[in-house]
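What follows draws every value from the coordinates through simple rules; no lab data is involved. None of the values given here were measured: they were computed from a predicted structure. Cβ atoms are built from the backbone, for glycine too; each structure is taken alone.
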Structure 1
Amino acid sequence: MIPALASLIALQRLDSAAEALRRRLGELPSAEQEIETTINSASAAVEAAKTALAENQQARRSLEKDVAVVDSRLSRFDDHKAAVKTNHEYTALLHEIATAKAEKDAVEEKILLLLEAADGLTADLKAAEAALNDAKKTGQSARTALGVERQELEREIARLTGEREHAGAGLEARARVTYDQLLKQRKGLAVARLVDGHCSACHVRLRPNVEQAVRRNDSIVQCDSCQRILYFEPPAQAPAATA
């Protein structure tokens, strides 16, 4: 294999590795945003649970005021008993008392239901707060891991960039320009293998004379279809059988 072709293959491998790292580096902000979304969702659940519990408490306080109003009415009715002079007035007063007590019983029933609901709402709030705490702890660990990964990715990309400069140092300007143009035009893949007579990138079968030229690896040959630079990698030899 001619040195220029070997250099181009090395360049492609370095560029492919660096591009994979850059893609991962580009995914990190989204991963960090997912962490924030999870924490925000858990925080919203806590606020919703607090609101539900507060509304329950407010409703109970309102009903307790209603009970106090009814108790005040019943107290006045008791005071009026001594002033009643006729059976008709007494019967009417008893009716008022019975109505007030029924009203009070209904309100107190609602209060009991709210108290029962409050137990569940309190449990929901505790569960939401625990989930938020877990989300924050998990999120912090994940953020730390992503930060470490970002540093490692940036360090590896820098290393590959340095190796790339070294790998392409001996290339002729024309070959380097062709490679760089193809790298941009062909989505980061400028060099491809010959596999079973086909370009492994565009999968088009090569003409026999082009295939033979590629197999020799003694010149820069481009695919007739996609224009990528082609090379041939002989199959690995199977180990000799032992007697």
Structure 2
Amino acid sequence: MPSKELLIVVPARGGSKGLPRKNARTLGDIPLLGWTSEAVKKSGLPEATCLLSTDDEEIAEIGRKLGLDVPFIRPPELAGDKATAEAVVLHALDWMTQKTGVMAGLVMLLQPTSPFRSPEVLSQAVKMLEDPAIDGIISVKPIYRCLATLFYTDENMRLLPLDKGGELKARRQEVDPIYTPNGALYLIRSEKLRETKSFFLGKCLGIEMDQITSIDIDDALDWKLAESVVANKLTWRNQL
């Protein structure tokens, strides 16, 4: 599927409980939004439509200065912390269809709070979805733990293993990794998102990212970690 059939949505609310105004902040020498904007520009997907979905005029202006398309201000019902990513993406898809008549076959969600994903990951994900048997791609990071060492807790913080009868393997070398979404990238066929209202489908592939590229900024400590990564030149921008 050519990149012109791809809609890329960058969601950036004005509100944030964990780290106030994080989407309006500057990380290193560019705005936080700039990391995602640059990755899209260097991804080799020149015909894709990329838009910023925000409820905040300051963030919208930051996006415009970075060259992001900001064709609308997100409605109030999609501005709260209970609004789902799926609902935000479906709103952007509907807007694009109604206002331009273009029906994107694929839609990619790139949260700006995952600034260290590389341009190559974006193009790799699109290439992986060339297989018609696959409906979606989700970026993931590995966890080297067995289910017997992963726990729920009760109100007294008593540890309740996910697999009570599983073999206990505590050393990294003893276990095959399990994977969890890192929030950096979701790519799905638009028709499947409309049908299921979910990025998590049965016919999904994972695209693995390491611990640095998987950093997801949610609070002040995450921000300090991201600043340290930038200061030590450990990002894809230092490898160009």
Original post:
Once relative contact order in percent (Cα under 8 Å, 6 or more apart) is calculated for every structure in 1, 2, which label goes with the largest value?
Top reply: 1
**OP:** Out of 1, 2, choose the structure whose coordinates give distance in nm of label points 7 Å out along Cα→Cβ at positions 110 and 142 equal to 4.4 when calculated.
**Re:** 1
**OP:** Figure out for me which of the structures 1, 2 the number 2.9 belongs to, where distance in nm of label points 7 Å out along Cα→Cβ at positions 30 and 46 was derived from the coordinates.
**Re:** 1
Original post:
If distance in nm of label points 7 Å out along Cα→Cβ at positions 86 and 230 is computed to be 12.0, which of 1, 2 is the source?
Top reply: 1
**OP:** Work out the source of 2.0 here, i.e. which of 1, 2 gives that when distance in nm of label points 7 Å out along Cα→Cβ at positions 38 and 70 is computed.
**Re:** 2
Original post:
For mean count of other Cβ atoms within 10 Å over residues 54-61, which of the structures 1, 2 scores highest?
Top reply: 2
**OP:** Identify which of structures 1, 2 gives the largest calculated value of mean count of other Cβ atoms within 10 Å over residues 14-21.
**Re:** 1
Original post:
Quick one: helix-only ellipticity at 222 nm (-39500 (n - 2.57) for each DSSP H run of 4 or more, over all residues; to 500) came out at -8000 when computed from one of 1, 2, so which one is it?
Top reply: 2
Original post:
If you work out Rg/Rh (Cα atoms, Kirkwood Rh) for 1, 2, which one comes out largest?
Top reply: 1
